[in-house]
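So, here's a batch of structures to check.
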Structure P
Amino acid sequence: MATWSLSASLLLLFAGEIVLMSFASDLAATTPFKDSVITVALLYAVALVVAAAVITALYAWWASERLDPLTEQVRKEIAGEESLG
């Protein structure tokens, strides 16, 4: 999993919200459910928050699985060099 793809997907989601509000305000203001005050823009915003949380959780998992062992390895190498020098 590339972390850039996670960042890019989140950036695209935010850009989609801006485009929706800027260029498709009629669509953003529509209510997808009959007799409801919930709009498409509100649903998109809630989905955006959920997606951001999921992407953050995926990155945290990836970092702990991949980056933490590398960090520990570098720390051990540095500690080994300091004890020799």
Structure Q
Amino acid sequence: MSLSRSQQAAIVRNVVTGLPKGSRFTTDTVLAYLPDDGKERRWLGPLITELAERGLIAMTGIYKKSEHSRCHSRPKLVWRRR
């Protein structure tokens, strides 16, 4: 089953807003709730930025290596649910 980008964005918003306040997460955390359809996820960055601008999440200044092999263990920012 393939989800549209708007359906995937809604899932990400629901996952993030459903986290307990103070929870820390990376984009790897929210990607775990989406099907791995092999498509690029560049749309996720602007969505996370939007959630930060709305005051729902905040940067921690901490980075963690990605758990996804296709990300080659690159550092990912850790976010905090507000």
Entry that produces 0.20 once FRET efficiency 1/(1 + (r/R0)^6) of positions 53 and 69 (r between Cβ atoms, R0 = 25 Å, to 0.05) is calculated, selected from P, Q: Q
Among P, Q, which structure scores highest (criterion: relative contact order in percent (Cα under 8 Å, 6 or more apart)): Q
For P(r) over Cα pairs in 5 Å bins from 0, in percent computed as 3, 13, 15, 13, 11, 10, 9, 7, 5, 5, 4, 3, 2, 1, 0, 0, the structure of P, Q it came from: P
helix-only ellipticity at 222 nm (-39500 (n - 2.57) for each DSSP H run of 4 or more, over all residues; to 500) from the coordinates reads -26000; which among P, Q: P
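No value in this document is a laboratory result; all are computed from the given coordinates. Model, not experiment: these values are computed from the prediction. Cβ atoms are built from the backbone, for glycine too; each structure is taken alone.
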